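See the structures that follow.
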Structure 1
Amino acid sequence: MGLVVLALLQSSCSEDFLNQTDPTRVNVDLFYQNEAQAKQALNGVYGQLQTLTNTAYLFGEFQTDNTTIDLNPSDRGGAGGWEAFEFSTVNSGNGEIANLWNGYYAALYNANLTLEKLATADIPDGPKKEIEGQLKFLRAYMYFNLVQYFGDVIIVTSTLAVPEPAFDLVRSPQAEVWALIEKDLNEAIALLPEKYAAAGDKGRATKGAALSLLGKSHLTNKKYAEAITALKQVTALGYALNANYADNFDPAPAKKNGVESIFEVQYQGDNDLGEQSSFEYVFAPRVSKGAVTGFAAGGNGGRNAPTNDMIAAYEKGDLRKDISLKTSFTLDGKVYPIPYVSKYNYPHTIVQRTNTNWPVLRYADVLLMLAEAINEQSGPTAEALDYLNQVRKRAGLAASKVTGKTDFRAAVLKERRLELAFENQRWFDLKRTQTPAQWAAFMNAHGAAERAKPTIDRGNVPFNSTDYVFTENEYFLPIPAPQILINAKLTQNPGY
């Protein structure tokens, strides 16, 4: 809550615009006056998505059956922080939880402030609508994540002039959060263009991004007819599957933000601007040195490693497997059987400064959401099967002929797991398709398998009795303990 108070009141920051909570050094009353300044503020919100995305694998992948850890036996410093998401030992004092909450509310503050100032800025109507639409999409996207991370969350859609009202803010029911998401997205759809005229605006939120996220929001809430209506509009906007699956992640200028891309978190490496990504290093096996990244310098994280179960999930001949992951690496003539995520690995010129974007919404995702929604509403129709098989065909697989609503549901969920592997979709997909009790049982079975046969050797580090013990309350993350200490009106999620 302290962060919420600070964010609602902040009015200045350092020169590093993209890394601050308020994208300006001057008084807010003197800024946001013209199109250039409003776009600068908007870019600041986009920039904050980088920070939020850098650790999102902890929540979207670590908490699932997709990935595990290349554990460091000699350094247990991460055991109480990021490792807790893999082993299901997260508590309300976890620093990553606090960073998650603070980061989202800092970005929401900037979005809200810019929306407020935009109303009176001297900007032509066309650009003003585009900026407003982008901000409302970004706010909806942030709440789309927050409500699934935490359940009930604090809704803030305006800034405050004095701090006292902030201490009266309480968590709003999930239904109200989803209503805000839908409202923001519907307004964004009406304001955003299908494409931007300027080449430099490529990668910004578009009408297609807002429609896709609205469809996903409806699907999450089991509003299948509404999901189908939104998602079918996306199919008429010119998107298509890349012929080559790898082109979705290739940062080459001719491929980045390509025909399948609907919305990505933008990164730029090979320079000193501070906008680079480094997922290749975070996910590289710890002892791989430069065998995976090409640079012996720069530490490798050994995080988000594909599990045995994930590796075995691919069908024979699936072209996505070798693009998405590798099961070993070779260093100094020795083969190390340590799996790692490879779909973000591309040549770069400066250590730890890669150009790779992070995909948030792809056209393949839209096709699979349509298949899921149609099946839930009408069963596995020919249309639903066609959407599923478009994705399978690109993967080099035979067309599915699955029948029956239950079997088709399972087929789509599996296809989503493989198509969107390591893109932070898995946790939300599991939660959308399972009750808390079903999810806990599913993950406990996964945990038992990992305890019996760890994907990666643990170097004689034993499991704790609480490792891989999942309970229904972990369907949501805990509210950070510091927030509850600051604001007694906040309530903690059950079980924490």
Structure 2
Amino acid sequence: MLNRTDSVQAVDLGLTWDNAFERLGEGFFTRLAPLPLRGEAYWVARSAAMARELGLADDWWQVQGALPAVSGGQPLAGSAPLASVYGGHQFGAWAGQLGDGRAILLGEVRTPGGGSQELQLKGSGLTPYSRMGDGRAVLRSSIREFLCSEAMHALGVPTTRALCVTGSDEPVRRERLETAAVVLRAAPSFIRFGHFEHFCHSGRHEALRTLADFVIARFYPDCRDASNPYAALLGAVTQRTAALLAQWQALGFMHGVMNTDNMSILGLTIDYGPFQFMDGFDPARICNHSDHLGRYAYQRQPEIAHWNLFALGQALLPLIRQPDAALAVLQPFPALFSAELDRRMALKLGLPQASDGSRQLVQALLELLTRERTDWTIFWRRLAQQVAGDLRQPVMDLFHDRAAIDRLLLQYQELLAQSNRAQTADLMLKINPGLVLRNHLAEQAIALARQHDFSMVQSLHDALQRPFDEQPEHADWCNFPPDWASQIQISCSS
């Protein structure tokens, strides 16, 4: 093991470690300690909610050595740091061997709730899997990942989490010279579709079986008793991925770089880079400045998820052995996705279940929103507020075509005729957020952070923990984006 911190005393934060991934064996990873940040490390932001999830004390960050430990400068007692190897398809092309090129898996900890979370430092230096990179993350991308992963959790979306962000003035070159940062992120597992692809494409089928058996035993135990456990695994991942994509689409969320190495085997949102929450609704919106062909446009996300599942199915074929069995569990994806999206869009309308009427209304609304580039989040929040307080005018004011929205609102009232208005309003206000992490909010927080003012990062994080609450103190954050927001360009380096 290349241990960069052998001579440094380990820091004990009171975590209980059980490093299951490490027990898979050396062929799955390289043992490697994090590379300490150059220059003095400093706190950028912390998530109290994630700290509670891990069972950390409220003042955990004040423990001597905590700051360097979560920045890669001191080992955490009980951790077994390593970088895992995987492969993947990037923008539709096989990229060969990839791996944790800027991340170190510290290990797995048991949580007070009876579950477990793997802890990973992202931005912790070069690994054997770094490709033409420096192994570092920059302050900009680290703040975006910290804020969005915790915001998505508060929205109820399956996601990786983040405990904290730390930074230093170590220079890092991207499109411009920036400074380094480290995110300590958490997930039940960071295993990706690409892990399976690596062992299949390299012909290491016994390692592939070991990995699949590990994932089934830990996360999909119901698959063990199936006639074909590996086909059952593929089917279960297909179901989770379909549900996740429906949540993304209903929230107007764009991932931006849905490569197979960025797809979680657990159906989590993982690897926040050039993401965006929709402002003015545009199904063809491409949020990734590096995506020149629009492969990962908003409207293509479900299709790409299905493509990625086929890549996973191909990787599992040496275990499934029967192509027809793999196809049988992959083919339901469009129907699974459509049914879940219909359900979620009906809920956005305050209806407990989808119907022909709700589907027709949603389709007509989407066509109108597209024509007028109506702000996605504000429209749905105002519609919820209309039902709650009979405030029709704020919704009408979002549209130039008053006749069209008037007809649709009348159609909507007919759908609601038999419902309990108070219950409908309550449901709508709990599923249509007033606050999401828009790009311009992240940019403002980043601009201040570059001046060592981290107050907006923390305040924005705290507000994003209550996305469904009315927050008059943050009215500007819930309002329309400024004109300059449309000029923000987010690339894969983000």
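Out of 1, 2, which structure matches 20.0 when mean count of other Cβ atoms within 10 Å over residues 276-283 is calculated?
Details: 1: 23.0; 2: 20.0.
It was calculated from structure 2.
Comparing structures 1, 2 by mean projected area of the Cα convex hull in nm², for residues 332-427 alone, which one has the largest value?
Largest value of mean projected area of the Cα convex hull in nm², for residues 332-427 alone: 1.
With Rg/Rh (Cα atoms, Kirkwood Rh) derived from the coordinates and found to be 0.95, which of 1, 2 does the value describe? Before the final figure, lay out each step's value.
Working: 1: 0.95; 2: 0.97.
Source structure: 1.
Could you tell me which structure in 1, 2 was used to calculate relative contact order in percent (Cα under 8 Å, 6 or more apart) as 20?
For relative contact order in percent (Cα under 8 Å, 6 or more apart), the value 20 is produced by structure 1.
Kindly point out which one of 1, 2 the value 14.6, 43 was derived from, the read-out being Rg and Dmax of the Cα atoms in Å, for residues 244-347 alone.
1
All of the numbers you see were taken from the coordinates with simple rules; none came from a lab. Computed from a prediction, not measured in an experiment: that's the story for all the values here. Cβ atoms are built from the backbone, for glycine too; each structure is taken alone.
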